[in-house]
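Any read-out appearing in this document is the output of simple, stated calculations on the displayed coordinates, not a laboratory observation. Fair warning: this is a prediction, and the values are worked out from it, not measured in the lab. Cβ atoms are built from the backbone, for glycine too; each structure is taken alone.
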Structure I
Amino acid sequence: MTMRTVLVTGGASGIGEAIARRSARDGHRVVVADRDRAGADRVAAELGGEAWHVDLADTVALEALRLECDVLVNNAGIQRVAPIQELDPEDFRLIQRVMVESPFLLVRAALPHMYAQGWGRIINVSSAHGLRASEFKVAYVTAKHGLEGLSKVAALEGAAHGVTSNCINPGYVRTPLVEKQIADQAATHGIPEDEVIEKVMLTRSAIKRMCEPDEVAALAAFLMSDDAGMVTGTSHTMDGGWTAQ
């Protein structure tokens with residue numbers, strides 16, 4: 001198996017950490033990108049990789065960036081839960097910067113190296129919310145739909161250069177980001193916190209459990225492999241049947 005350089009944003013925890021660990025286990029060199037300096041350093045040190053301390057909300061700083069990675073995993077994300085009329089406009093703008101604008105800039109920075117070598121993989125960690133909508137998540141749903149469009153255009157432009165681009169679309173994954181939502185969801189829906197998972201998060205899923213980060217990492221490992229050379233421009237749901245309805 002060829003060793004690749006895999007850059008994972010939001011790699012200090014949750015899905016990103018799981019993808020970083022799976023990539024290292026598969027023999028790749030891993031770059032752990034995160035604004036959490038201590039977390040990025042910890043994961044990179046444990047994997048024998050490299051930490052990149054970066055605030056993806058500072059998109060101006062990314063405009064002149066050039067990346068020499070073979071696989072780019074756009075995973076970093078944040079969430080705000082509120083009705084449209086109550087959502088702070090700056091929170092909306094922040095989520096678009098982190099989850100749409102920065103992935104665009106990172107893809108832009110990575111493509112010259114990928115094109116030059118005739119091989120590359122772009123993996124965008126989207127969501128069931130990249131394909132469907134839910135109340136009280138206007139910024140997140142908007143951003144994930146935008147990421148889907150970015151991914152498809154990158155797939156079409158990259159095809160002649162050996163570069164694929166795909167989305168992974170999980171439902172709720174057992175991560176710190178999701179756990180932090182429980183209190184907000186309880187307050188917004190007017191129910192106790194211990195009822196949020198069953199009555200809000202899993203109500204549309206046929207499989208009544210959360211997805212595990214390692215399951216997402218396994219799909220990412222396939223998409224970055226040579227076996228996935230014909231897989232591009234797609235959205236791979238792993239949502240327990242949510243979007244089948």
Structure II
Amino acid sequence: MSTEGEDGRLPARPQPLPTSTPWPLPAGLHPLGMGAPRDGLLSVPEGAGAGPLPLIVMLHGATGHARRALKRLGSLADHALVLLPDSLGESWDVLEGGYGPDIRRLNAALERVFAAWPIDAARLAIAGFSDGASYALSLGLMNGDLFSHALCFSPGFAAPMGLAGRAAFFLSHGTEDEILPIATCSRRLMPKLERSGYQGQYMEFPGGHEVTEEVRAAALAFFLAGREAGAEPES
């Protein structure tokens with residue numbers, strides 16, 4: 001059995017396509033093409049149909065799926081190409097035995113997107129909600145040389161196998177979250193990121209296990225601001 005992906009690394013990289021490259025698909029939702037029954041989706045925003053696009057890879061929560069993840073993302077999806085993979089299991093591989101199967105599948109999906117679409121590498125985010133946020137946080141730490149940003153909505157943990165690059169992190173959490181309590185989750189995670197030298201933004205809100213419109217607006221502003229090239233974090 002292949003061991004590729006067990007280190008959590010994603011080798012796919014955006015291709016140097018001409019800035020005038022036309023978008024290969026019209027606005028709307030399209031099958032990702034990764035195979036049934038959990039294929040995933042690609043969401044194309046309205047736009048001019050040419051030129052580089054921000055990209056958001058949005059990960060669903062436990063027992064979730066691509067359409068539910070897109071609903072969580074809400075208005076953020078109007079401003080970027082959105083890759084919506086489905087996990088092979090009920091949650092992501094790190095929660096079901098270790099990195100590998102979902103990493104390989106996600107990398108294959110990224111390679112397809114990078115080969116066909118002009119992507120703005122300064123606005124390339126891994127994002128997720130709940131278990132998907134924990135996975136996004138972990139992938140952002142391990143693949144900060146690919147992702148410029150990590151947008152983590154109500155994460156529970158981080159489980160990186162190593163550190164690479166320096167993504168900018170946005171974390172949000174409801175103060176009344178009964179599924180992943182804020183005190184043992186984001187209030188512990190964000191200070192650890194800051195102590196390790198990562199830049200980011202943290203947002204608490206009065207609410208439960210959810211993504212509010214105010215959170216979406218803040219995450220969008222954080223993401224579209226891009227990032228400056230940063231030094232490697234201390235290990």
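Source structure of the calculated read-out (mean count of other Cβ atoms within 10 Å over residues 121-128, 23.9) within I, II: II. From I, II, which structure was helix-only ellipticity at 222 nm (-39500 (n - 2.57) for each DSSP H run of 4 or more, over all residues; to 500) = -12000 calculated on? Label of the source structure: I. For the structures shown (I, II), Cα Rg over 2.2 N^0.38 Å, for residues 33-176 alone is largest in I. Each of structures I, II was scored by mean count of other Cβ atoms within 10 Å over residues 153-160; the highest score is held by II.
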